[in-house]
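Below you'll find a set of structures to go through.
Every number here is computed from the coordinates shown, using simple stated rules; none is lab data. What you are looking at is a predicted structure, and each value in this text was computed from that prediction instead of being measured. Cβ atoms are built from the backbone, for glycine too; each structure is taken alone.
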Structure P
Amino acid sequence: MIARIWHGRTNIPQADSYVDFLKQTGIPDYLGTDGNRGVLLLRRLVEDEAHFLLISYWDSEQAIRRFAGSDIEKARYYPDDKDYLLEFEPTVSHYEVIETGPRSD
């Protein structure tokens, strides 16, 4: 399994609206792509900015290509992202998922 990690930033007043936007656009697109195994959306407020990490899980690079296109390192954006994001980071990161599962307390 592969984790695809995207980072974005908004101003704090737009943070909740951007969560709603992601729930209407990117997250359904991730989840609706064959080979996607799930999505995790994280938010961190730092001073006057909201940082977002969107971690999606994929069966293979081929599955990622179905979502992202031929260049899987390139970040994918939606037209209305311009209304929220402070910058457009050009790339994403990919990590091989070694282990997942519940804690063994």
Structure Q
Amino acid sequence: MKFRFSSKRSRKTIDFGNLLPDIVSEFEINDSFIVEDLRSKWEDIAGQILASHSVPDRIFKQILFIITDHSVYANELMMMKNEILDKIISSNPAASINTIKIEIKKYKRS
């Protein structure tokens, strides 16, 4: 956490909305918040059928990795790549994602 030695202390409470951005930047968990936001909106972004067979997994170096359980769905996601990127950027402008990569493997839906 940031200690503010130079600023004068006040006896006022800070609401969580003002404190959260400092916490996110301090622990470098911004990408995790973006991935969780995408998971919650994934059915609207990818469609019901593709969302039931795929899930956003992680962001690494501005690449969104999506896990899918079959190569047919991986191919469909790659064909919709530009449309998915446009929906992601319009729903979350803070997401700095340049491209998408698909990984085929088993995953446990939570």
When you work out relative contact order in percent (Cα under 8 Å, 6 or more apart) for each of the structures P, Q, which one comes out largest? P
Mean count of other Cβ atoms within 10 Å over residues 39-46 - highest-scoring structure of P, Q: Q
If semi-axes √(5λ) of the Cα gyration tensor in Å computes to 23, 18, 12, which of P, Q did it come from? P
Assuming -6000 is helix-only ellipticity at 222 nm (-39500 (n - 2.57) for each DSSP H run of 4 or more, over all residues; to 500) as calculated from a single structure, say which of P, Q it is. P
Check the numbers for distance in nm of label points 7 Å out along Cα→Cβ at positions 15 and 71 across P, Q and tell me which is largest. Q
Tell me which structure, out of P, Q, gives 3.5 once distance in nm of label points 7 Å out along Cα→Cβ at positions 31 and 47 is calculated. P
